[in-house]
Structure P
Amino acid sequence: MFVKVGGDGVLSLEEADDFKRFHVSADTDTLSDRDVAAKFHEIAEDAGEGQYWLDADAVIELSGRSGDEEWTGAFWAMLEKAEPYGFSDVEGRRIKAHLA
């Protein structure tokens with residue numbers, strides 16, 4: 001799954017059922033545009049080296065499946081598996097992703 005940052009600033013969650021990978025995809029030069037960057041940084045903070053910490057609850061909201069217990073359970077299981085590798089912080093409710 002990945003968070004897509006559209007050129008118009010709209011954020012969406014794509015491939016929401018792929019729990020094996022997670023990244024951020026932005027339209028060309030999107031994050032350099034001030035308005036779009038502001039929208040993205042409402043749910044993310046720069047972690048350095050092209051990576052970002054994203055608010056896990058905001059990602060769930062982007063999925064449109066916050067009421068789906070099976071999907072949210074699989075999402076949190078993904079974060080738990082990624083935590084030993086430094087790509088999530090379950091207690092802090094955030095997930096680290098690189099900009100692809």
Structure Q
Amino acid sequence: MFKIKRNDIIKVIAGKDKGKTGKVLMVLPKENRLLVEGINFIKRHTRQTRQDQKGGIIQKESPIHISNAVLVCKHCNQPTKIGIEIIGDGSKVRVCKKCKEIIT
């Protein structure tokens with residue numbers, strides 16, 4: 001069970017975008033990477049391959065390593081570590097280590 005999922009709010013703790021927060025757009029589990037909205041922009045040079053397509057420089061997000069991000073708890077609004085607990089019906093849930101609230 002991954003501790004960071006899609007649509008979570010994360011804070012970057014290392015790299016050129018250190019201190020920025022953003023929403024997770026996609027999790028790439030095989031590569032241990034996250035695609036985060038507004039974080040780690042790269043410039044892509046594209047060539048015009050069709051008549052209706054424009055060439056030029058495009059800015060887009062690039063994935064960051066999962067170890068460089070920490071989840072921001074929705075309840076206490078602080079970056080926090082995540083624990084996993086088993087509740088009464090046997091399912092696993094993510095729990096904030098600071099405020100002990102269940103993260104949905």
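Just so it is clear, none of the values below were taken in a lab; they were calculated from the coordinates. Model, not experiment: these values are computed from the prediction. Cβ atoms are built from the backbone, for glycine too; each structure is taken alone.
Can you say which of P, Q returns 61, 29, 21 when Cα extents along the principal axes in Å is computed?
Q
To test your reading of the models, identify which of P, Q gives 0 for helix-only ellipticity at 222 nm (-39500 (n - 2.57) for each DSSP H run of 4 or more, over all residues; to 500) when calculated.
So the calculation was done on Q.
Say we calculate relative contact order in percent (Cα under 8 Å, 6 or more apart) for every structure; which of P, Q gives the highest result?
P
If you rank structures P, Q by distance in nm of label points 7 Å out along Cα→Cβ at positions 52 and 84, which sits at the top with the largest value? Present the calculation step by step, with values, prior to reporting the outcome.
Working: P: 2.9; Q: 4.7.
When distance in nm of label points 7 Å out along Cα→Cβ at positions 52 and 84 is calculated for P, Q, structure Q comes out on top.
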